[in-house]
Structure I
Amino acid sequence: MQQRKKSSKKVTSWEVLGKQLAEFRRVAGLTQGQLADLARVGEDTVSSVEQGRRRLQADLAERLDEILETKRALSTAVSTIPRHERYPLFAQDFIEHERNAITLLSYQSHVIPGLLQTPEYARTVFENAYPPLGTQELEEAVQARIDRKEILSREKPPLMSFIIEECVLQRHLGAPEAMKRQIQHLRECAGLPFLSLQVMPTETDAHAGLAGALVLLETPDHDHLAYIEGQHKGFMVDDLGEVSMYQQKYGMLRAQALTPQRTKVLLDTLLGVT
């Protein structure tokens, strides 16, 4: 089976920052446990940050600067992290490819796709994260999701196709009025010339997407990629045979879902438009 050569693992800014924190801690003569006690966090938090597995939040960076007397070195470093690296580590490659994609195909079975979420809906999604997000972490997550939506307003946006399970529209995340505004936003997106929106009816006995959510991307170099995301982790797929299988699966999903026109009628019905 033909497979592209894998690139070597990139060192992230969070890993570099983690090494800096570990060095500052050692110079101060503190163990991870001692620093954690002084900063009022768990020892596992300090360990994860030092290993680059966890993002250093701005409020914690400020506390650590004070404790380690590092003259805002950590706070300044956090504020200058490249935007795409502020996403969860497992999603950074996907976000970068999404930003540059010329074609994007998405099937979602539990929530509205991130690119089509209103800020209210996105906030509710993140408020339901577990373990719960801190206040600042929540605000950063919501803003990061809003920032991703800029590709919809580009002069030349990618061609997009979204398939959403009907039950996602029936599950009212947040207040009823907020969900109504989300559905109204979907209806507006369905009218965009570069975007196709389809709903998979709940009454469908079975279909090709039972294995879960799926995103397919085409890069400016016409490479085809798939992104699979699960519980707090995700991975990119670039194996040609495997991506082809996912493309076939998505093609079948499009055939089984409501047409874009019937989807608009359904959304109008949900909004009470006659």
Structure II
Amino acid sequence: MRRRLPALVLIAALAAVAACSADGAEDPTTGTGTTGEGAAECAPGELTTLTDGVLTVGTSVPYEPWYVGEDPTTGEGFESALVYAVAEQLGYEQDQVTWETVTFEQIIAPSIKPFDFAAYQTTITPERAEVVDFSSPYLDTLQGLVVQEAGPYGGATTLAELEGARVGVTAGQTSMPIAEAAWGDAVELVPFDDAGLAMQAMTNDQVDAVVMDVNQAVSASTVYFPDSAVIGTLPEVGETAQIGFVLDIDSVLTDCVSAAVDTLHEDGTIAELSTQWLRTDDIPALS
């Protein structure tokens, strides 16, 4: 029996406030938070954290490819591995990192956080940046197109080949305006409350394809729905959506976490982790 898509259901159930959702085009630069007065000196292992000598990281229900299994502490999965890489940059050993289970609403809400920073695929938006801080973005995210591998669109290489198809899209998320821009009236966009339902509808031949975050699409097609395949990414609309770590507004740690992310970009660590866990390097852009 195939496993249901716990992550996809979770993401879409959060609708417009989901980690990869937005009301429209996002400005990845506006979303980056700024620190308040008295920003921390980024001395390794000596940051002003919730608990002295400990780095507390918030996350919600773990799922692939961001986390492997139900334990975020393993260092397996893109965000789990990235958190420990950031912790090392900040001077904390693996056993000095603790994890706090929170809801996505807690992560983005204007409230005091029970974590030093949160790692849960949170899209940077100007609206969210008014109430929380964001680190430098650690990942760009595009929308992927998933089809039945043995179906009529399994060999499609262009958007035009999908004309006349029924395409499942999660209502309220970034995928909807991007799909609308890609096809206009050439396809029938079918809204679903969550991407898991859209994928299930595709396996039942109720829709021909599904648009979703490409990173999650790869996981869906390889782990949860192995008869499906990601055939490409849709053209971007406006600024590329980016995700970053979330911190309390005006956190003294924002600059330090951002510096760690920047270093991991510069030394190639984030690219290596993306190749290892997200496996989207070879997915073509559809035109």
With distance in nm of label points 7 Å out along Cα→Cβ at positions 73 and 105 derived as 2.8, matching label from I, II: II
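Where does the value 39, 23, 16 come from, among I, II, when semi-axes √(5λ) of the Cα gyration tensor in Å is the thing being computed? Mind dumping the intermediate values first?
Numbers: I: 39, 23, 16; II: 34, 19, 16.
For semi-axes √(5λ) of the Cα gyration tensor in Å, the value 39, 23, 16 is produced by structure I.
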Answer label among I, II for the case where relative contact order in percent (Cα under 8 Å, 6 or more apart), calculated from the coordinates, equals 30: II
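Can you tell which of I, II yields -14000 when helix-only ellipticity at 222 nm (-39500 (n - 2.57) for each DSSP H run of 4 or more, over all residues; to 500) is derived from it? List each step's numbers first, then the result.
Numbers: I: -14000; II: -6500.
Of the structures listed, the value fits I.
Only the coordinates and a few stated rules stand behind these numbers; no lab work does. All of these numbers come straight from a predicted model, not from anything done at the bench. Cβ atoms are built from the backbone, for glycine too; each structure is taken alone.
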